Structures are given as C-alpha cells and as structure tokens.
Structure P
C-alpha cells in the first residue's frame, strides 16, 4: 500500500475555520472532495436571531460544581465508554479537513477541497511518510518518534509518551490531533501501535506495517465504533455478511444513499451535521488515571465542587483544563482502561462508581456541556469572552456552518429516506434525563422558522433523544430511566453508517477490498462475531497502555 499522500497543511482547532491557505492540490494522487449526499433537496433557511436562541438553549449554563465520581450522573450514557468520543474525533480528523469554507457566507460544497483523503487511511497519522516528513520518524524511517515520558496512576511508572514536539508544537500529520490532551494521547496510542507492530514484524516493510495498522483501524471503525453509535442491527442491515456469515463478496453491502459515481467523496450532510453528534457526548470533566490531579486555584478561589482530582475538558487558564497545543504535563498520563472496556477490567455499568470505573460518554441529546460554550481557541485568554469577530459557542458554530453549506432540514432528509419525520413536539431542546422530561421544550418555541424545518444537526441529536425517551418510558424507577443509553436514530445513524462503510468499500487498499476474509492479528480469536473480535480496548492492551511504555 502506498504511503499517505495528502498534502500536509497547517490546520485549525475544534470547529475552527482558517482562511487564506493554499487551495490547490499539489499531489498527483490528491482526490479529496466534498459533495452532497442528497443533491435534490433544497437548503433549509432560518432566521439568524432564532439560530442564536437555539444555540443558547442547547448550551448548558456553567454550574458551581460537577457530579462526584461516587454518585450516579444522570447525563452519562452507559452504552458508550468515554473514549469513543475521541476515537470518533480521531476518525473525523482522518477523513475531513476543510480550511477554506466560511461560516459567514454560502459555500458551494462541490468547490470545497477536503485536505484529507476521503478514506480511513490514517493520513492524519502518517502524514506524507518518512521520505517527505522525516522529522516524524526515527533515522531508519521505520518507527515514529515519541516525546517525553508521561506518568500516571499508582505506582508512578511511565504510562505513555507525549507526542514528539518542536518548541512545544507536536510533530504530527494533523495538528488537530493535539487540540486536547485526550485526542493527543490517542494519537500517541496509534503511533505506539505502529511501533509495536514494526518491532514484532521485522521482516515486513514500512508500507506493509502501515497497511496492517490501517486495516486494524478500519476494523475498529466499522465493527467496534459504529455498532456502539448506531447499533449492531443497523450495521448488519448495511453489511449483511455480518449476520449471515461469509464476506462482502458473498453478501454484498446494502448502501442506499451514499453511492459515489466514481471516487469516494465527503458528504457535507455527514461532515457538517450528522457526524457532529459527538459534540453532545463530551463530558465536562475526565479522570486521566488513578492519580488525583490538583486544581490550580487563583488567590481566593474555592475548589470546584465534586471535581475530585479530575480535569475539566477545557479551562480558561493553563493547568485547569485538558486544553491542547502544548506539551502534556508529565503526570497527566491516560490509563485507557478507564476510557474503553478491556478484557481484564470492569465493564461499563451504572453500578460501577469510583476512580477505576470505565467513564461513560454523555448521552447523545440536544444539550452540550458548558465548556463548549467558550472554546479556548476563540476566546480571549483566561476568559469566556469571544475574541473580536469570533464565535466561541460550539452549538452556534455548528448551526451556522449548516446554513453556510446549504444543508437541508432534518425533516426533508427523513422524507427522502422514506421515513415519517418526527413531529415538532418530539424535537425537544435539553437533556435526555428524567429532569429533562419535565423541562425540555419544542424547538418551535424558539422561533417560527423551525416549524417543520429543523436544522439537520439538531434533528439528528433530537432523534436520538426521542428514541431514548420512548425506551425510558418503559422503565420503572428514575435511576432505570436515566440509565437507558442513547445511540443515533434512523436518519443520523443511516448517514453516519453508510458514509463510513462506503469510504472503506470505496478504498481499493482497504481490507474489505483487498482481503475480505481478513481478521485482526490480536483480540479475541474465538469471538463468534466480528463485533467482539477486536476493540479499541484490545488495541490499548496490545501496546501496554496500562503498564510501563
């Protein structure tokens, strides 16, 4: 397999837009393009003031404290461990990068260039390869360089390594994989996975190791990540060989809506709306390892109630949040056993509490945690105030991007799919918990432009929340209702699943194209289904994520 060939560009952080970068592709193999999945549908229009009201309603207000680890948190999603939020982000950075679109004017998706190849090929990990970017690799061009050792947990051994850096900046294929401490160390996990396979397979060339890493990663995306996000039934419907046995040759895939005429492309309905479901899964705080990390307090400032040695996902000052684009502190090593389910550790369960539990993601719903209302990259240093001319509220950035890309409404997409759209009184703004059942209100209370006309991103989130509500109604106690997990519904799940599967099918170098009977070289070889064969937790254990690096 050829090495990654997407031109490396300076990038942007969470939800950012950088103008003025080169817009012409300089690689002969460049093929990144955006396009439309539902070309016949008209763009949805909304009153700008009503979009701002919706963004405010979707953004949780700052609270005095957070739920302690010793208590149940009614916003947690016990179907998805917290690590998959960032594995999803890692996938996103691998397949999409749009440096030239604007939130302030209408964009033509067919004219936008995706500076990532629309394939799950880890070009965000490999960059342009050791020949063109030797500073990412060892002198032999076979192993990735790693940075300083990072400790965490008890005993205080080296748990992992920071990314290799120059003057604080990470030397990696896509700078966005350093935008927070979690995705930064996930990038490092895959670097170490490559190095581990290279050491174990000394007879294989760099490109052969690269292919092996990519195939394991593609397996994780299709058979571990997707089932957790959309459900096994949806994946089996699109890939019937998973249910009947055999492979994609014996039982061809059943994609109805993502069908590129030639090369795969990146649909804006996916990148600009459906795949942004992960923003609702972000937790306000995370534990990194068994080690309690101190809170950096200003003079006279009281400790955050319930924090208990954890860190906020974003903080206005260094040291209080898991902000990125800087060296990771040497005691902030991540123990991946509390981010993914592993075979030697506790499974995700509402009954498990405390420091060593698997942390759940937050539920997929129409509420984003308060740190996402003041993205550090677009805020004045040390404050929640936006920089002049900037939008630092993630919900508003997503809503405005959908308008700029001319996305159709969620109802129109549902109709095209042959589904009955959710009524307006089922499209609720708020949290998927028992308290939300009492206080959530219809999107139409925020403006008449939303009547039978919901933004696609909002519709995808509200659809997941609606199905949670139906399932919760069948439960008895408050705790049972709050423990019902969420996943994407028929519209959002179909878009996300078809595109990810379609990108792998359309890649002539993927395992589905080259060796449809291939299986990972690690994990549970006795598993009855591919879903249980190899997980991100297995990958973490394979590279010693919970033992000295």
Structure Q
C-alpha cells in the first residue's frame, strides 16, 4: 500500500424516513489495499457502499476521488469514476455467454466483434489469474465461475475501485483460496478492493485494514496486523461476545428421521435429488454441506412436504412412551418379541423382568396393565403436505432459506407471523391473538430482536432480526425435528452465534437438528456429523469431530468418476 488516497467519504449521512442508516461517516480508501468493512446487520455498511456505487445518493456529505469532489447519482456515474460493485446476488443473464454478459451495456465505437471481446476478456483473466471460458453460457457455470464473470465485468469497464459484497458466502475453501490469490494480484496492480463480509477469519487473512461500523456510525479503522477476532467483535457489538461454539456430546441419540432412496425431478425433468439416504438422530446436529445448487434446499423442502418426490421414503420415528404390553392368542409370543427390542418397566419407571416367573403370573401382570414399554410409532411423510404432517402429530419445524418469501409474511407484524402456526386453533373460527402476542414479546426479549414493536412489518427489520423472529417461532413449536437452511446467511457475528447457541440448546433437549450451512469452519465446530452433497447425491457422511475443511471441500466438488474411484 503506497498511502495514496483513492476515495474519501466525508460526513456521509443517509436517512430512510425516520431511520438514520449512516450518520456523518468518514472513510478513506487507499490505492493498492484491501479494506474490509465490518458491522452488525442494520449498521449501514451496505448502504454506505451503495452510495459509492451510485445505487443510493447521500443526504449529506462529500465523496472525493483523487482529492476531487465528485457526484455519483447512478452506477453509470460510478463506472465513469472507476468504481464497480460485485453484489452478493449476481446480476447475469443465464442464456448469454460470459463475454456477452461482460460487454452488456458497454457502448464502444465500431461494430461489435465477438473475437475482439473474447480476446480482451481472456487478456484480463490472464493478467489477474482468473480461469474463464468467454464462450461458456452462464447456466452451465459454477458459482465461482459466475463470480469471476461479475469481477471481470467491472474490470472490463475500467474499474480501479472494486466493492465485493459477501464474496465468499457460497464458495468452497479451495475456491476461496483462489479468489484471495486473485485479489492479492489485483491489489499489487494498484487496485483498491473493499470487502463486505462477516467472516472474521477471512478478514484477518486477506485484508490490510478493517473499518468497523456500529449503528450507522464509523467506530474505527484499524490495521489488520494489529487486531484480532475478539477485538473486532467487541468494536462491532459494543461489548464482549463469546465466540466459542460449545458442542456437547449426543446423549441417547435415537433415530428420529430415516430417509431412504429419495429421488426428485424438477418441472423440466432435471434429476435434482439422486437416491438420497441418511438417518437424523435426536440429540444430534446433522450438518449438510455442499456448494450452492447441490440439492440442499430441495432435500429439506421434500422432507417438509413442499416437493413432490419420484420415489423414496421419509420415516418419522414418533416416540410412544409407557405403552402397555398385550398378549396374542394367550401366548408369550408377543412378550418374547418385545423382550428382544425393549426394556419393560412399571408405571413408576422401575424395570420389570420376567425371569423365573410362571406364565400365569406374567399374564396377570400384563392383563392388569402393570407392564409397560417404549416404542416408536413409524410415520411415513412421503407425499404428505405440511398441514397433513402436522395433523399426524409430527412436530417438525422448518426454517427455510427464503425468509420473507417462504418463512414469514413481510407485510405482517411479528404477532401476526406467530399466528401463522396457530390461527386454526381459534374457538369458533375466531382468532386468538393473546398467546401469539405473548410469544412475539417473549421472542423479542429473549433473542434481543430490535424492532419498534410487535406490529411493525417484519420486512422493515434487518436481516438478523428477521431471522431471529423466524427461528424463534419455529423453536417455540417444540419440535422433534428442526430443519434450518442457511440460518445465518448474511447475519453479523453476534446474531450468528445467537442462532448457533439456539440450535445447540435444541439438540440438548433431544431434538434432531438438520443444519444446512456454507461456512465449513462452523459446520465442523457445531455439528456432530456432516452429510456432504454433490450434484444432488450424497458424497459421504463424516464425523465432524475428525473431518477437515479440505476433506469436505474435495467431497463437495469431486466428480462421479473420482467418487467411484474413492469407493
């Protein structure tokens, strides 16, 4: 870093109605540096970067480039000043090639030449170490390839200041390493790179400086080499945060959900799930890992009754306690059958043994209802709707990936969203609002949801607070199986650890937890076992206590050929 200022923000303020998103923020970005921007959800970091990228316009303050004040009213203005933003959700046309997406919207003199464009794209890729086929269609690309197209797209337009929003969110460890190598080459070429991220280990690995925002204000900018995770977290949150994930050993882990031979095809006939089989145990967190689009979402939706399966079984083991023993045809056959499967006990829970007893004495005990045992009721969830699953007495909760599209109704308040699980229980068709309101207030208090009130539409809350509402509602259902798809995606570190602790507490109460995550460090620290998915199939199931990130990364990306060779 040569200490030459590329961009300065002075007194930047942005309001959305009565909400103050950024409050007189000062920020410097230097040439040839990687600057990480950290902060809790709703702290204003994305809003701040959107003003540099021309998506928002500041209400107050100045933006200076090379010491000269500029006005950025649109992304076009930003590109003219050498600024490009790579968003977390890619903005690409699937039917176009990489080169066609890169030049889309670029006005150049002369006739369009595919050969010239491909040559320029290849030259940029070669200069910075990217691997790209300019003629490849977007719909044939992996997530990392699509990200490469987005980065080259802004470089093609002459960007010297690049803003990357959560660039590693859906990448494997190997892909993250390659991305960081490219960023370092770009930094050496004098590019200014700003990364918005929540992964502190990556911040410490790749950045030169870290800017921390809290509640819309710039708290500090520190040199990466002079700080650590605990210090950064304390500055973000304003207090010390425990960053340890406490993983307890499973106690009496019994099968709760047994999935066998699931096959699913989408509307276009694509084989999405390929012969999926696994067992989820109570008192255990089963992690599900895989690159984006490997079938994780479809798997959970199939179990929840939201996807029609081609074949397979989903068996829920519903524990039935204190079931009485009965005789068949006045014989001991039934007792002998059960003796090999269950331990008998009386109503007080004391063990009962028939050893040395005569048949008539055994029969008297049984007929008097004094001999009990515990047995699982097996319920097949295949082809059942969510409502039918609930009516069968199956306590299954699902935290979907799409929080506001599938999990919650954005225009409704927290109380009304609580009622989505209970509105059918109102007497005589009337809605009971007292219990849902009490539940909403309890979730707000226990999970520290930041909201003006229980009637505030949830779409007005930050991502972390929306997720707390959704997870809190599903846990309040006291499930036997809790499925959570990317429950911490886009959340700040404080909110993320709140969710991790909630999942661990559920595990310790005997719940079978299925956790789909993208951070392999978290999966290895939080889960007991990890199921790895690759192209819709199970690549393997490993013990999270002994597995490594590199092992998971290879299982997530290896081909059918290497999978067969490994077997």
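FYI, it's all coordinate maths here, none of it is from the lab. Model, not experiment: these values are computed from the prediction. Cβ atoms are built from the backbone, for glycine too; each structure is taken alone.
Of the structures labelled P, Q, which one yields 14.4 when mean count of other Cβ atoms within 10 Å over residues 261-268 is computed from its coordinates?
Details: P: 19.1; Q: 14.4.
The value was obtained from structure Q.
P, Q: which one has distance in nm of label points 7 Å out along Cα→Cβ at positions 453 and 533, as calculated, at 4.1? Write down the numbers at each step before the final one.
On the way: P: 4.8; Q: 4.1.
Among P, Q, the structure yielding 4.1 for distance in nm of label points 7 Å out along Cα→Cβ at positions 453 and 533 is Q.
A value of 24 was derived for relative contact order in percent (Cα under 8 Å, 6 or more apart); which structure in P, Q was it taken from? The partial results should precede the final answer.
Working: P: 24; Q: 15.
Label of the originating structure: P.
Of the structures P, Q, report the one carrying the highest value of Rg/Rh (Cα atoms, Kirkwood Rh).
Q
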